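Every read-out reported here was derived from the displayed coordinates using simple, explicitly stated rules and does not represent laboratory data. Quick caveat, the model's predicted, so the values are computed rather than measured. Cβ atoms are built from the backbone, for glycine too; each structure is taken alone.
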Structure P
Amino acid sequence: MVKKSLIVFFGLIIAFCFAGNGFTEPLTAQMCKEKAIAAGKLIEQNGEKAFETLKDPNGEFIFGDGQGYVWVQDLDAKMIMHPIKPSLDGKALSGLKDSNGVLFFVAFNEIAEENPAGGWVAYQWPKPGEKGESSKVSFVILAKHGGTDYVVGSGIYDVTADDIKKQFPSDVVYED
């Protein structure tokens, strides 16, 4: 009886250790791509009702140890839903460009509209809490629901277009 209890006890400890590691999994480009695609499918099924799921801080669309998330914009480059910076919601972002002159919200739309499988956009953007820019790439895909087109994206810092080309050689990568 004691032996069975010890086995169950240690089994539970091991299970909790593995479960805990799943919640702190570091953000990867693969995760960003998978989450953007999954979010696009959710939007195609549920429309704007999906936004609550995408914004849930304890849900699957805030991921990668809290560094990854999915945002949604329209084809006019207006932010529809940003789970981390809701102050961006409703803002027109077509004129926003990085230090290299990349109009990346416009590029998100171009890639999503022209590539049914989605694609990547490389640009420079400050990390949260920092002033200087860092390399960032975002995967975007077009989702359609009820006659409305949505561009769904997710990105990662400190990854370059060359890194993406090596990891995803058949994916489209926008570079200006």
Structure Q
Amino acid sequence: MDNPKVRVRRTNKYGKGVFAIADIRKGEVVAEFDGRFYDDSFDAWTDELREHTVQCGPTRWRDSVGVARLLNHSCEPNCGIKRLFRVVAMRDIAKGEEITWDYEMTERSSWWRMKCRCGAAGCRKVIGSYSRMPARVRRKYAGYISSWLLRGPRATPRRTATTRARRQGRRPPRSSP
């Protein structure tokens, strides 16, 4: 699902990119990864597929049949990921702006790395796994990180009443029978 307010154009840095042709409001869906699923047993991986799919599980990736696969990375993006596949505006985006998102919002790969050329003041220089994302950046992106990264045993732990109590040196609350 591509938002009708975006178009693919050439960029000065990366080749193709996606740009707003009308103002986009915070919370609007810009694009979606809505294509074929792949897993690590897929034998025909190509560089093009590796560069344009989004990770959605420990051994699972999804492509897009639309503009989502052409969205460029930025360390200061204007979009983020909702649920697993929706690219959503994190702030108002003005007509003419390039649509970007932070690739670490979906990735937990031990092998994928990318040299960043975004040019943002806060550029992290190398992009890879969500585990590399600094805590301050995670806080800034709260609500815009792929849901698969936030659940499960290897996800960032949630601070429950029990973990808060233990961190403060108190006894955890009793659980109900």
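What to note about this one:
- Here the criterion is distance in nm of label points 7 Å out along Cα→Cβ at positions 29 and 149, and among P, Q the highest value is seen for P.
- Structure (P, Q) behind the derived value -11500 of helix-only ellipticity at 222 nm (-39500 (n - 2.57) for each DSSP H run of 4 or more, over all residues; to 500): P
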